[in-house]
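A short reminder: the numbers here are calculations on the coordinates, not readings from a lab. Quantities reported herein were computed from a predicted structural model and do not represent experimental measurements. Cβ atoms are built from the backbone, for glycine too; each structure is taken alone.
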Structure P
Amino acid sequence: MSVTIIAEVGINHNGDIELAKKLIAVAATAGCDVVKFQKRNPEVCVPQAQRDIVRTTPWGEMTYIDYKHKIEFGKDEYDEIQKYCQFMGIDWAVSVWDLDSLEFIRDYDVSLLKIPSAMITDHTLLRACKDFGKPLVLSTGMSTLGEIDAAMEVLDQPQDFVLLHCNSTYPARVRDINLRCIDTLRERYGCAVGYSGHEYGLTTTMASVCFGVTVIERHVTLDHTMWGTDQSCSVEPHGLFKLVKGIRDVETALGDGIKVVTEDEKLIRKKLRQ
């Protein structure tokens, strides 16, 4: 079974539906299986201490809460996202950050639901997501094993569930990625495990295939230099094409582990072992 490749648009659309559609098109053309967005209610998700901090944005100076509202998609945009994904022939999904967003997304035909690393300790949200009726993905960045244990106890191993190994630094340093944790999570919880990468480069993400991941997720952008917190550690279009091809090549190269003389080798064998 092939690895499911998720292109994470997240908030890299900067509140622009036309930019979101371009990223959907890139993900579909590159051969990704799913394109994913993030849904929040800023009134719930933005901490009180950060609300009134003034930020300089492409739209001028504004408070952090106003900025979060500015880039948040609503019904019109998500209607357009669903329609365009159907047109492009790619599944789409959403990370939900609060109960309001979970209820909002109920009206859409998403292929899966993701709980982001930041919300792994919100057990009320976990229970609601478990009952949502869609395949569920839980990311484990910046989490202790104790926090993951507690989350897994709440979720009680739902069907179509994947746990993602992740380092929630943007970008993550290669020395901190610790791909062997993929094995650790699988052995500890007995479930399917994937990888969500925030590092520069593609090699480490491709390498995760060798650890038997079932899902790979990377953020995507049109240009690293665009404004936004996630742009610099996201994969540009040419990189996404390389990443998808690399993942598929590694899958093919892994083979079945049975040592045989291949058909192409037989000709060389005949020539060199007379």
Structure Q
Amino acid sequence: MVEDTVRTRTRSEALRWLGLVYGLSALPLSLAVWAYWAVFLANLPPRETPWIEPTVSVGPALDPLPALAVDLGLILLFGLQHSLMARRGVKHRIGRFVAPDLERATYVHASNAVFLLLLVAWQPVPITLWDAGDGPLEDAVWAVYALGWGVLISSLVAIDAAELLGARQAWAWFRGRPHEPLPLKMRWPYSQVRHPLYLGVLIICWAAPYMTAGHLLFAAAFTAYVAIGIRYEERDLLRNGGGSYSSYRRAVPALLPKLWK
């Protein structure tokens, strides 16, 4: 009897630690995937040696039509994972297997896996649409690309990346305390636009000194993802935030900051 109790406690303690590692690891793994994404989109023209292969436009690939079919399939898989796992019914089913406070980390792990698959299996379609060439124009586009990442990173810091990526929830679960969602934050850059995270994504997808048909497909797909994501996110924020978010929504634009009061 005593041995069974000790064995049960040991198993329970091991599961707590495994759950903690599982929950906390979502954050650094996400940052690693996004770092890979930054290199993937840092679209060097063919005249320069890419840092990785494939990038969004350079690398071994199928013929254009099969490559487009593969890329569209990867984009569809990415969209389905993000949309289906955000549904309440799917969350309820996931809750049968993991603790509620580990559900967010589960979503993030699945998103990381699907997104990394999209990046490494991407088929470049090297049909050149524009090339800024060497010179001031190329430097200006790279500056805009860096600005996009600055907007994205500052947005993560402002809203607390640990909360967004499930680490804070996992820590609360490990300590046996209820997770208290953070209040809605409207500090910079959220004082300028309501969705700066999405704004950063749009900038880094479109700021390309060398644009190909494959890159255009990637940027268009993520633009559609941003449009759909804003729609559903606004709906949830209005439902949960009530009047405070309605006032914020009237005062602050969605994506383009006001240049004057």
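Here relative contact order in percent (Cα under 8 Å, 6 or more apart) was calculated and came to 26; which of the structures P, Q was it taken from?
On the way: P: 18; Q: 26.
Corresponding structure: Q.
Comparing volume of the Cα convex hull per residue in Å³, for residues 18-113 alone across P, Q, which is largest? All intermediate terms of the calculation are to be shown ahead of the outcome.
Details: P: 103; Q: 114.
Across P, Q, volume of the Cα convex hull per residue in Å³, for residues 18-113 alone peaks for Q.
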>> To test your reading of the models, identify which of P, Q gives -11500 for helix-only ellipticity at 222 nm (-39500 (n - 2.57) for each DSSP H run of 4 or more, over all residues; to 500) when calculated.
In response: P
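Upon calculation of Cα extents along the principal axes in Å from the atomic coordinates, which of the structures P, Q produces 80, 40, 36? Mind showing how you got there, number by number?
Details: P: 80, 40, 36; Q: 74, 49, 29.
Only one of P, Q returns 80, 40, 36 for Cα extents along the principal axes in Å, namely P.
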> If distance in nm of label points 7 Å out along Cα→Cβ at positions 82 and 106 comes out at 2.1 when worked out from the coordinates, which of P, Q was used?
Replying inline: Q
> For structures P, Q, which has the highest computed value of FRET efficiency 1/(1 + (r/R0)^6) of positions 122 and 210 (r between Cβ atoms, R0 = 25 Å, to 0.05)?
Replying inline: Q
>> Quick check for you: by distance in nm of label points 7 Å out along Cα→Cβ at positions 98 and 138, which of P, Q is greatest?
In response: Q
